[in-house]
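Here, each number is a calculation from the coordinates, and none is a lab measurement. All values reported here derive from a predicted model rather than from experimental measurement. Cβ atoms are built from the backbone, for glycine too; each structure is taken alone.
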Structure I
């Protein structure tokens, strides 16, 4: 991307009083609270009357009187699976992010894979399985290495990379903690890239994630920023690298649109050594913490976080 993304704060704003939902019932509750506080602070910096609204583990919340729009900074169950969005639509309130049906597809990795496949978006080989309890008697369905993950979790919760036989049963057991089914995919060696998107598919700069040890798990995402290097491969002078970025953006846009992305999202990719680009998932409500990739990419495009949040709120519908 050669030109910076524009994210103007309108002179005449549609909304002034904005509620930022955070917390909720999921395993990502603490991350959601951190994201919500960051978003609310950014909106106040942009001149909005922004309130932090803590959603209980029972999914209950109370909006301040006069709320005109809602920014759901809710990660995981109920926040990203369409539950919160359906409730906000029933209340008749404009909100940031995709519709309930698109959120449900984005949150469920099985439905995401199906949507990507229908749209011709390249994905790793694999599928969804219902293994016996514990999984100890279930043999790997394909040669190792494999990735094992619960279909309906985010932030790499419950995800394992299985490189040797002894790791298989514990990985299955970990994924089964979150539901009766597991997604098993071939492990794509190579590079970990992500593309945040705005609107109906406007890509922000490609970000390459380079964890210094292991892989980009929950700890690396939220508590080990110093141990992870973030690179913008579009800065490369190598024409082949820039062409690869162009291909990655095209895959990300197709993936985002395949699941009905709206307002914002982030498509995670694997880039194989031969240049193959594979879509893993679309994050319908990407993280907005100090460690998060959406703010990093927006800043690289010349968009301060306050201006980005203002743009998102003004697009609420």
Structure II
């Protein structure tokens, strides 16, 4: 067994103390086939506020990892049957993502590097230094906290862009996206089309079935619009029962064909309770405008697509109108 180098314990910072006293303490699994090593590591880390479990082999660790969730797994590299590399690899199949710290002697540094390639967070070399053990574990925990905060920030950033009911982009972010796409089209001499969509006589549906049923219909329509659009298109809930699709690199003619496909799709799709609607079907009307042929700015593009939509409504609904064109479907 490698010699244990244990210098005097250094004082902890107030920040680390606060972290160790959180209501949800960090769960840590120590994996080593030598009992003296497990007990030594437990003794070093027990005062840090962690909940610590011990595993006497890689297989034992695998069993415990599947039974409980651990933030940190501290594992020896050299073990019979399932070694430390096997433990690192096994974490990839868990429903959670622990940080793995491997323990190795200087003679096995290549194995430590290999473990890092497999996804280990860090490594500790033997002979052990108590301060090094504590610092490496704390650093791994701090990295997890920072990553969680970053992920949470991205989650709330994405949440701020989405409409809560339909999970499409919301009205505010729609305008940001359209501004970007119009600027890009202007800069590179390209085109961008805008489809404005409104459910025909949706008040009739809501009055007959109530707003909860209306919300379900809005969600279903949103899903159909999203599934029928390209990955590069931006589908948004513009407000109420009105939707919008930003379609980059698409001319008015191509946008019309896309709109007609959507019109047909919605007309042929089933919506619960749609028999109360005119003709017994839930339908939509669509208005289209394209930059720069039919609009010279972002605000004009919205205005002209909206005008085309209201013309479609005035012509009898359940149809597509392109701004400035006489032809309707």
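When Cα extents along the principal axes in Å is computed for each of I, II, the one that comes out at 89, 47, 40 is II. Ranked by mean count of other Cβ atoms within 10 Å over residues 75-82, structures I, II are led by I, which has the greatest value. -9000 is what came out when helix-only ellipticity at 222 nm (-39500 (n - 2.57) for each DSSP H run of 4 or more, over all residues; to 500) was calculated for one structure; which of I, II is it? Structure of origin is I. When percent of Cα pairs over 13 Å apart, for residues 123-178 alone is computed for each of I, II, the one that comes out at 56 is I. Comparing relative contact order in percent (Cα under 8 Å, 6 or more apart) across structures I, II, the highest figure is found for I. When distance in nm of label points 7 Å out along Cα→Cβ at positions 43 and 251 is computed for each of I, II, the one that comes out at 8.1 is II. Comparing I, II, where is distance in nm of label points 7 Å out along Cα→Cβ at positions 171 and 227 highest? By distance in nm of label points 7 Å out along Cα→Cβ at positions 171 and 227, the leading structure of I, II is II. Calculating distance in nm of label points 7 Å out along Cα→Cβ at positions 67 and 91 for structures I, II picks out II as the one with the greatest value.
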